Structure 1
Amino acid sequence: MKLYLVQHGKAKPKEEDPERSLSNEGKSEVEAVGKFLKKIGIEVTKIFHSGKFRALQTAEILAKHIGVEIEEADGLEPLAEIDVWVERIRDIREDIILVGHLPHLSKLANYLIAGNQELDAISFRFGGVVCLEREESEGEWRILWIVRPEIVR
């Protein structure tokens, strides 16, 4: 199983936009990442997002490029406990994308890789993707690759 962790694209400041929609730069960067994901041929069954507007917009842009459904899911909010998704992904065999926020995504990734959610081993970036892969026979996770928007623009 591959698990793609995506931090939402760069959003407008709350003072400018209380809903925190994606900025033009954020949209452009997520578009570039979406095109990259299509180019490398990732196949996922679904994109889950936190429901916050910036995460929804990010999920919609990615879905447009890779042709997959999106779904709002609980437990992806910035301060959500990671236990919900640690449990859910134990039973998932298909490749999926989670579009969420920091510090949640960082804690989830660190826990899956090292068993310690308090590590700060992965540098997430707005609109970036961290691809983790689970070795089915051992149930262990490893980092397969990381892409940042500035690399694929």
Structure 2
Amino acid sequence: MSPLIRIQREDFSLQDEIDALSVGRSDIGAVVSFTGLCRDEAGTLAALELEHYPGMAEAEIGRVAEAAVARWPLLGLVAIHRYGLIRPGEQIVLVLTASAHRRAAFEAADFMMDYLKTRAPFWKREHRADGTLGGWVEAKGEDDDAAERWSR
């Protein structure tokens, strides 16, 4: 099973991605999905600008996906991350994991998101609702702590 990794500007369809992963597959008993959305930060954010290092982003997400495949009995894994200007309410990231049983699918999806938040080479810059350009968003300590638990 080879993970599907995509970095793209355009939006994605959750249902289309689930169908592509699972339709006609009688071996899959669970598909877990996580969709990350852009928040408006209590009305202060007009958009997030996401930049990435082409090639490096796909390679790093691929390494994390391969680690998930090695750790859990997955039958499918999809990771899609968008870049560009993303407005509140729009989708940023999708992780789908498929397995014969739910526990592996849940844990692998959680693992993927913890590592995407900490290791994927993306940079986020705020575009504020008042028209000003904010700074680059700093990594959060709680994201590092969440990822660290997988190495224990």
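Quick note: the coordinates plus some simple rules give every number you see, no bench work behind them. Note that the coordinates shown come from a computational prediction; the quantities given were computed from them, not determined experimentally. Cβ atoms are built from the backbone, for glycine too; each structure is taken alone.
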Structure from which 2.4 was derived, distance in nm of label points 7 Å out along Cα→Cβ at positions 80 and 120, options 1, 2: 1
Going by mean projected area of the Cα convex hull in nm², which of structures 1, 2 comes out largest? 2
Once FRET efficiency 1/(1 + (r/R0)^6) of positions 72 and 88 (r between Cβ atoms, R0 = 35 Å, to 0.05) is calculated for every structure in 1, 2, which label goes with the largest value? 1
The value 1.9 for distance in nm of label points 7 Å out along Cα→Cβ at positions 8 and 128 was derived from one model only; which of 1, 2 is it? 1
